[in-house]
Structure 1
């Protein structure tokens, strides 16, 4: 399995903060897909386990499968929250350290405007 690391947390420059946040986002992205697909596969596998109550017509197996797989879905959702927070970290840095960035000669200190092209 590939090594899952964000890199060294050295925060001595703007580019190091940006790179760390970008690396973290890139490491987390495939984890969401893995957990989401695994949850679907687990639910599908458990759905066909013999019913504990034959009077339910198999409905209890489907409900139990969904209850178990829901935890993996929650883990996948947590990865999305983590990705979002990593991106917000860098954006918050840019927002709260505008004066320092301008003083250092960073031309990209202002928020880029969205361009509507035809």
Structure 2
């Protein structure tokens, strides 16, 4: 998931650079920049690249959280599978042995309740 997160972050950041270059392209075509043009390019870069940088950070965190959630769900599924295996291999045979022992005891000839009272 770290690779996917890094890929998404870089893609969003490159998108921000692309947006900046598209918006400031007419200003960049000239070689000499006036004070106002430099301010406009700086503000455009701050808004487009900064906004995409913030969006990239948020997307990276979201992907990381979703990756951890998927890991937790997978661990829960594995734990439930192991619990079922444990029940089938340990608990069920033990219950069968207990039931057999109880049936054997009940089959023995025991005096009935009426005979015990006499």
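Laboratory data are not the source of any read-out in this text; all were calculated from the coordinates shown. Owing to the predicted nature of the structure, the values given are computational and were not obtained by experimental measurement. Cβ atoms are built from the backbone, for glycine too; each structure is taken alone.
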Item checked: Test item: helix-only ellipticity at 222 nm (-39500 (n - 2.57) for each DSSP H run of 4 or more, over all residues; to 500) calculated as -23000, pick one of 1, 2 -> 1
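With mean count of other Cβ atoms within 10 Å over residues 6-13 as the yardstick, tell me which of 1, 2 scores highest.
Values: 1: 10.5; 2: 15.1.
Structure 2 comes out on top.
Looking at FRET efficiency 1/(1 + (r/R0)^6) of positions 14 and 46 (r between Cβ atoms, R0 = 25 Å, to 0.05), point out which structure of 1, 2 has the largest value. Walk me through the numbers before you get to the answer.
Working: 1: 0.00; 2: 0.90.
When FRET efficiency 1/(1 + (r/R0)^6) of positions 14 and 46 (r between Cβ atoms, R0 = 25 Å, to 0.05) is computed for each of 1, 2, structure 2 gives the biggest number.
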Checklist line | Entry that produces 135 once volume of the Cα convex hull per residue in Å³ is calculated, selected from 1, 2 | finding: 2
Item checked: Identity of the structure behind 25 (criterion: relative contact order in percent (Cα under 8 Å, 6 or more apart), calculated), options 1, 2 -> 1
Next item on the list: Identify which of structures 1, 2 gives the largest calculated value of distance in nm of label points 7 Å out along Cα→Cβ at positions 22 and 62.
Entry: 1
